[in-house]
Structure 1
Amino acid sequence: MEQLIPSSTVGVKINEWYKYIRMFAVPDAEILKAEVEEEIKRMKEDQDLLLYYSLMCFRHQLMLDYLEPKSLNEERPKFSDLLEKIESSQTKLKGVLEYYCNFFRGMYEFDKKEYIKAIRSYKIAEKKLALVTDEIERAEFYFKMAEGYYHMKQTHVSMHYAEAALNIYKDQKTYTVRRIQCAFVVAGNFDDLESHEKAVPHLQKALKDSKAINKHKLIGASLYNLGNCYYKMKEYDKAAEYIEQAVSLYENDKSDLLPHTLFTLTQIYFKMKDIEKAFILYKKGIEKAQAINDDVLVAEFNYLKALYIDSIDKRTVFRTFSVLKDNVMYPDLEELALDTANYCSGFSSSNDKEFHEAKRNITSIQPTKFFV
């Protein structure tokens with residue numbers, strides 16, 4: 001008869017598996033996951049350990065969905081199935097297991113853009129953080145809190161958690177991905193504080209580090225974030241240079257981030273008054289947005305046409321504002337409303353004949369109806 005493996009031995013291996021998950025080391029994490037699954041078959045039943053294993057499967061899935069294109073995820077288990085398995089467990093969550101369950105649940109809600117639900121789960125997990133002795137795990141928690149509060153525009157709270165995470169990650173050579181992500185959050189907070197010049201060094205370092213580890217998704221994000229930062233500084237030539245590089249990379253990788261990146265690039269060229277280039281990007285971008293059934297992005301592309309091509313089509317402009325409001329996208333609504341006010345202010349008094357002539361030329365060749 002085959003000797004049973006102690007659950008404590010399997011628990012140690014799950015901890016090692018989690019270490020690779022946090023490092024985004026996919027091949028190593030996959031190997032450890034397979035080894036754990038084999039050992040569980042030869043382990044004496046332990047409900048707490050099995051729950052810990054289920055939680056780690058859930059966290060493994062979050063890692064894969066962050067790093068790998070969606071087209072590669074078709075054979076992966078659904079998050080809803082994993083959650084149901086975890087939450088229907090007969091074992092009452094307690095101690096560190098309660099921390100992990102709420103922490104991972106918060107990460108799941110964050111990925112669905114349910115930021116309030118995410119923070120709610122994180123705050124429950126925080127009550128058990130004192131039980132976590134692993135310093136890197138505490139850094140993980142601080143980073144996710146920073147990320148969540150950044151998206152909720154709680155700038156100073158986000159910066160507090162980001163700095164706490166960086167203080168731990170800075171001495172860990174194997175956590176480059178997390179340092180890059182922390183840089184994004186810090187830079188984003190500086191942008192929200194309108195201290196864009198302070199954001200640039202963080203993003204330049206992120207781009208350098210992303211290229212060093214050859215992670216395309218992070219390279220693209222670094223390029224986009226740098227371009228977006230220069231865009232807010234109204235340095236449109238630099239902004240276009242970086243975002244065009246991001247577009248090229250996303251096109252090669254068939255990334256689902258391409259449509260949004262095309263939208264920003266289209267905005268930039270309209271503001272540079274390169275109306276013909278902007279209109280080409282508009283047509284390409286709205287086609288990509290329609291292909292992924294992103295109604296909000298389609299509405300935003302229609303807004304650009306309504307404002308810059310159709311001589312301020314008020315009905316379409318306000319329809320876009322309504323879509324953004326319905327989807328609780330207030331930062332986007334604020335940005336577009338301000339752009340509209342600034343453009344309308346200059347439109348009535350503009351003597352830029354070259355710009356308006358280019359617009360008339362575009363209007364004469366565009367289709368008479370757009371299907372959205």
Structure 2
Amino acid sequence: MATVEVTDICKTYGKDVRAVDGISLDIADGEFFVILGPSGAGKTTTLKSIAGLVDVDSGSVTIGGVDMTAVEPYHRNVAMAFESYALYPQKTVAENLASPLKSGRTGKYSEAERAKRIDQVTTTLGIDHLKNRLPRELSNGQRQRVALGRVLVRPADVYLLDEPLSHLDAKLRAAMRAELKQLGAMSNTTTIYVTHDYQEALALGDRIAVMREGRIVQIGTPEEIWRRPADTFVARALGQPEINLLDGVVDDGRIRLGDGSLDVPVPSDVRCERGTRVRVGLRPCDIHVTSREGSLRGRVLLAERLGRNIELTVDVGGAQLIALTSGRHGVGEGDDVTMRIAESDVHVFSPGDGDTSRFSDQTLEAV
């Protein structure tokens with residue numbers, strides 16, 4: 001177990017590609033820390049920098065209180081799972097899993113101890129029946145589980161997992177999320193997990209760092225990231241369907257949307273002068289279709305059934321709003337609907353066309 005401190009690291013490829021731009025992280029001993037972001041955000045480069053597989057241009061990496069910036073990967077006692085598997089093609093599954101246990105850096109394990117560890121990992125990952133197969137005889141999902149097993153089979157100060165579930169089908173991915181959470185709790189080993197999947201991040205992370213274009217946008221617990229996104233980029237990164245963003249104007253404790261005929265309450269943590277222009281974020285899952293009176297009224301343009309729920313595209317005051325409702329409401333295209341949303345579920349951001357910051361605990365002046 002070990003703490004991990006990343007201080008202002010930068011990594012540039014060529015003249016123009018700044019893969020990591022001043023990243024700083026402070027990860028606690030035994031924490032399951034998730035780095036979330038789209039492709040090209042710099043997540044994998046950050047992970048490889050911690051592992052020592054990438055030499056940073058500036059900044060430092062400290063593991064367990066020891067500066068590892070110039071230390072070779074072999075001596076960092078970290079274990080990393082790659083999205084590309086990185087299996088020995090000529091070795092069986094059992095032999096691939098045994099290879100980390102035969103390395104001098106992991107200490108000496110007897111044949112019985114190696115077999116016991118391999119049995120534990122293969123049972124957990126559901127690959128016990130594949131021990132004697134070669135990588136070429138496995139599906140992509142099976143190969144990825146073997147790659148993950150190579151990390152988990154040996155003790156390490158830090159586990160580094162780069163998109164380890166990306167090639168699994170939805171059912172197995174959900175099951176493996178639960179297994180990884182349990183493994184993290186049982187081993188109490190510091191784990192840094194990279195993903196582009198917000199559901200994985202919310203389900204697994206003790207804390208989450210959201211990355212974009214080589215920089216950290218926000219760090220917080222899953223609850224903090226979900227309830228108080230730092231900007232519209234973070235808000236859009238979490239949730240499917242994506243959060244609705246509508247322009248509005250503050251008017252006597254309400255925010256009027258679209259053509260002004262619709263409104264939502266101003267959250268209690270935001271103090272706004274009348275006439276302030278804002279951008280409002282409303283998550284589809286927080287919008288409730290109701291038969292009672294509501295502040296959002298519109299006409300359904302499209303209704304798509306998604307299992308138990310129906311995704312509605314609603315015209316509200318000239319703007320389109322996505323809402324989720326249960327199938328029992330029987331709402332269809334062309335129907336007029338009334339919707340309501342709680343004050344605590346209204347997110348207020350500064351106005352603009354790009355990714356804009358959240359307004360909270362501050363006074364906004366009219367523009």
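What follows is calculated from the coordinates using simple rules that are stated; it is not laboratory data. On a predicted model such as this, the values are computed, not experimentally measured, just so you know. Cβ atoms are built from the backbone, for glycine too; each structure is taken alone.
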*asked:* Once mean count of other Cβ atoms within 10 Å over residues 118-125 is calculated for all of 1, 2, which comes out largest?
replied: 1
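Compute relative contact order in percent (Cα under 8 Å, 6 or more apart) for each of 1, 2 and report the one that scores greatest.
2
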*asked:* Of the structures labelled 1, 2, one was used to calculate mean count of other Cβ atoms within 10 Å over residues 230-237, giving 15.6. Name it.
replied: 1
*Out of 1, 2, choose the structure whose coordinates give helix-only ellipticity at 222 nm (-39500 (n - 2.57) for each DSSP H run of 4 or more, over all residues; to 500) equal to -6500 when calculated.*
2
